[in-house]
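Any read-out appearing in this document is the output of simple, stated calculations on the displayed coordinates, not a laboratory observation. As the structure is a computational prediction, the values presented were derived from the model and not from experiment. Cβ atoms are built from the backbone, for glycine too; each structure is taken alone.
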Structure I
Amino acid sequence: MKKLNILKELKSFLLLWSSQAVSALGTAMTEYALIVWIYRQEGTASSTTLLTLCSFAPTILFRFAAGAMADRWDKKRIMLAADLFAASGTFSVYLLYSFSVLRVWHLYLINILLSCMNAFQEPAAFVATSLLVPKKQYARVSGLQGFSGAAVSILAPAMGAALLSFGGLKIVLICDLCSFFAAFIVLLLFIRIPKAEGTEKEQKEPFRKTCAEGFRFLRSHTVLLRLILFMTCVNFLAKMSNDGLLSPFVLARTGGNQQVLGAVQSSVALGVMAGSLLVTWMKPVKNRLKLIGISTALVFSGNIFQGLSQHPVVWCAAAFGSYAMAAVMNAHLTVLMREQIPLELQGRVFSAESTLKNCAIPLGLFLGGLLADHAFEPLMMSDSPLQKWLIPFFGAGMGAGIAVQFFLMGALGIALCLAYLKMEDAFRT
């Protein structure tokens with residue numbers, strides 16, 4: 001009986017979530033296929049990373065205005081418009097490829113435009129979920145969203161590769177468009193998103209003032225602000241270690257063994273899936289801040305285990321455990337945001353939170369690569385007293401320097417988590 005009540009409460013969300021997951025799978029397969037296509041054309045890693053940058057940077061730039069619009073405007077219409085624009089981008093790629101005129105710069109330009117629309121889609125979807133779901137089910141739906149994201153990460157490369165072998169890029173793009181059409185119809189015809197209270201009042205305020213409201217809210221709610229700044233530092237350290245350098249670490253340690261890399265990456269996705277399922281079924285947590293701090297410390301402990309080991313089995317186990325804890329941490333961070341922020345402000349505050357939390361990621365990626373290539377790797381290749389002292393712990397050869405970097409960033413991350421937990425205890429007392 002209890003399960004039937006839960007299903008009834010989550011009926012609209014489950015319908016939206018499942019259809020959007022199918023669409024996300026189609027999009028992820030296209031992203032995989034396009035990366036393969038670009039690499040075949042250019043033959044460089046930078047050409048594929050530039051595609052990621054084009055997908056990421058514009059979202060941050062437009063986030064402030066997008067959050068205000070998500071609070072002011074109809075969430076369903078924003079999501080439908082963003083989905084339609086995304087489908088137009090995929091259809092443009094299909095036409096260009098069909099007429100044999102597709103170029104790499106076309107994909108960069110299309111991804112920049114799609115990233116701009118994604119800035120509007122994400123805050124609207126965040127608020128829509130809050131409106132569709134009872135507060136007591138926030139943790140469960142966060143777990144389900146994490147689970148679907150992990151499932152997409154596991155399935156997309158395998159299905160994308162299979163479709164590429166079967167029918168080439170065209171069939172991948174067609175499948176993506178079909179998945180979009182299914183999700184679009186479900187959202188258009190079967191999902192009714194309630195209006196948030198206070199929308200009419202917000203529309204009367206100057207737009208510039210509305211955009212800044214998210215930061216004003218965080219500034220006046222210091223517990224949330226401290227948490228978000230803590231997560232900014234976490235993202236910075238993570239991108240300088242496991243989260244940003246896992247592929248080069250594994251490839252360097254194994255002499256370019258792609259099978260081992262695939263096993264480690266699969267462990268990452270399985271860990272996210274396991275952590276998401278754990279959140280879905282675990283009992284409500286009284287102290288979410290403490291859980292977030294502890295789970296984040298466990299995430300960084302995975303860096304230490306990977307840095308100190310030269311065995312792929314340990315890398316896989318550490319990746320699984322780290323990303324399971326990351327899923328728990330992210331889910332409860334989302335729940336805390338939904339619980340603490342009024343519905344009529346969630347779009348703006350979500351945008352402000354996302355901007356603050358992610359602003360250090362590009363710097364972390366840049367510095368992580370710089371330190372690995374020009375500091376730690378050369379150190380472990382040198383014939384110095386420090387290198388001789390470190391070899392018993394981290395080994396020698398390619399990848400040993402990145403292992404040292406993993407260990408140091410993991411230790412700094414754990415210290416950061418302990419300092420954050422101690423600070424929050426001091427504020428409570």
Structure II
Amino acid sequence: MDSHRPLDLGDVRATLQARGIDVLRVLYSDVLGITRSKDMLVSQMERALGHGPTFCQGVWVTTTGGDVLDGHGSVSDGLPDLVTQIVPSMIRDIPWEPGVAYVVADVFEPDGSAHPTAPRSVLQRVIDGYTELGLTPVTGPELEYYVMERRDGVWERTFDHKGLVYTTGAMVDPHGYFLHTLRMCDKLDIGAFAGNHEFCPSQYEINLWHADAMLSADRTFIFKTAVKDITARQGFLASFMGKPFNDEGGSGFHVHFSVERDGDNVMADASGELTPTALSMIAGILEHAPALSALTNPTVNAFKRLGPDTLAPYRINWGFDNRSTMVRIPPERGKGTRLELRIGDGAANPYVISAAVLAAALDGIQRGLTPPDALEGWTYEDPAAEVLPMSLADALAALDADDVLRGMLGKTFVDTFVTMKADEIRRYSEAAADPSTREVTDWEVQEYLLHY
């Protein structure tokens with residue numbers, strides 16, 4: 001990634017003012033995936049944004065409970081500044097808040113170098129590895145989320161009609177919040193193209209087009225930020241928390257992933273067979289699956305969504321158009337050839353989940369790995385594949401021991417992530433009557449519901 005350089009902001013300011021934008025909402029993701037931001041006056045753009053804005057580096061190690069931890073290298077003594085720089089191509093006018101626009105920001109050290117803890121920098125580092133091979137990674141997200149309303153001090157689903165998966169209209173959108181959100185996402189220009197009610201009552205999905213990995217992650221980051229904001233303005237709560245309810249299923253974050261060379265998909269040959277590149281990508285993801293699971297399922301709660309017969313992964317396996325596997329190969333071929341990683345939790349950081357999946361696949365390509373045979377049928381009880389980690393603690397241990405992923409994502413980032421999540425496990429264990437329970441606890445709801 002290029003070092004931080006002052007931008008020529010005069011033209012950006014003039015363009016924004018011509019559109020009636022007087023406030024720029026500068027967004028970046030922390031390690032947890034929480035949106036951090038600052039509202040900047042466009043009239044002061046050259047002075048305010050020429051070398052910033054700056055934020056305290058303690059944000060990298062600030063927990064959802066408000067504690068600031070020892071970051072193991074991500075934060076220097078004295079809590080110095082981090083420096084942000086807007087990405088002008090990621091300015092998006094906010095249609096529900098006239099005069100305000102979102103913009104994604106990169107994050108740098110005070111000396112101008114890319115910050116090793118910044119999730120966007122971590123993703124760029126992995127993308128650069130593909131560039132060296134002449135490849136372009138392309139990703140597309142699928143995210144589910146619940147909409148809730150507060151009743152007697154408790155956040156509950158807005159309705160409880162079951163069996164309404166893949167439906168639309170008043171039965172599944174009684175207040176019109178979903179259709180309004182879909183329209184706002186369209187106007188926000190983040191690649192939204194469709195949506196529907198999902199499997200569980202008051203659960204929804206909005207689909208975004210695939211794009212180059214960084215653009216896709218930027219769009220997804222804005223999408224999650226926007227959905228929560230739009231819904232809150234309507235008096236409801238949107239949450240991407242993986243499993244907020246004991247009596248219903250969880251919300252996933254599936255990643256569709258392909259690679260191109262000079263604009264051509266290189267994952268299938270003319271006959272429709274997967275290429276060695278595609279097979280190596282699958283093999284890399286399977287080899288690193290235990291460590292990956294910590295980054296794709298980054299909360300204590302996320303692992304309560306996984307298990308046998310859940311339509312979420314349980315074993316480290318793959319298959320053709322098989323939704324019981326961890327890696328599914330959809331039936332499309334040609335430019336549509338891709339793999340779908342189904343393990344991700346709704347709470348996952350868009351930059352981190354993308355970086356982790358791309359890194360594992362890149363290792364497979366670089367080493368020419370070969371996957372085991374694709375599995376068929378209902379694979380949950382098939383002993384041909386190992387079971388995924390079923391707790392955040394086990395997944396963190398796997399991540400800590402995976403020297404390849406640590407190297408590709410960066411030691412500073414991984415150490416910071418492990419530190420944050422180890423503290424989360426400690427607080428959960430102290431609060432839960434039975435830390436090994438598969439039931440969703442009050443602590444989890446308090447910890448995750450509003451933040452994710």
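Comparing mean count of other Cβ atoms within 10 Å over residues 101-108 across structures I, II, the highest value is found for II.
When FRET efficiency 1/(1 + (r/R0)^6) of positions 229 and 325 (r between Cβ atoms, R0 = 25 Å, to 0.05) is compared over structures I, II, which one is greatest? Ranking I, II on FRET efficiency 1/(1 + (r/R0)^6) of positions 229 and 325 (r between Cβ atoms, R0 = 25 Å, to 0.05), first place is I. A value of 22.5 for mean count of other Cβ atoms within 10 Å over residues 293-300, calculated from one of I, II, originates in structure I. Work out which structure the value -10000 belongs to, where helix-only ellipticity at 222 nm (-39500 (n - 2.57) for each DSSP H run of 4 or more, over all residues; to 500) was derived from one of I, II. Structure of origin is II.
When relative contact order in percent (Cα under 8 Å, 6 or more apart) is calculated for each of structures I, II, structure I comes out greatest.
The value 2, 13, 25, 25, 19, 10, 4, 1, 0 for P(r) over Cα pairs in 5 Å bins from 0, in percent, for residues 141-244 alone was derived from one model only; which of I, II is it? This figure was derived from II.
Which one of I, II has semi-axes √(5λ) of the Cα gyration tensor in Å, as calculated from the coordinates, equal to 31, 27, 24? Source structure: II.
Which structure, out of I, II, was mean count of other Cβ atoms within 10 Å over residues 349-356 calculated from, if the result is 24.6? Structure of origin is I.
Each of structures I, II was scored by distance in nm of label points 7 Å out along Cα→Cβ at positions 309 and 381; the highest score is held by I.
Suppose FRET efficiency 1/(1 + (r/R0)^6) of positions 13 and 277 (r between Cβ atoms, R0 = 25 Å, to 0.05) works out to 0.05; of I, II, which structure was it derived from? The read-out was computed on structure II.
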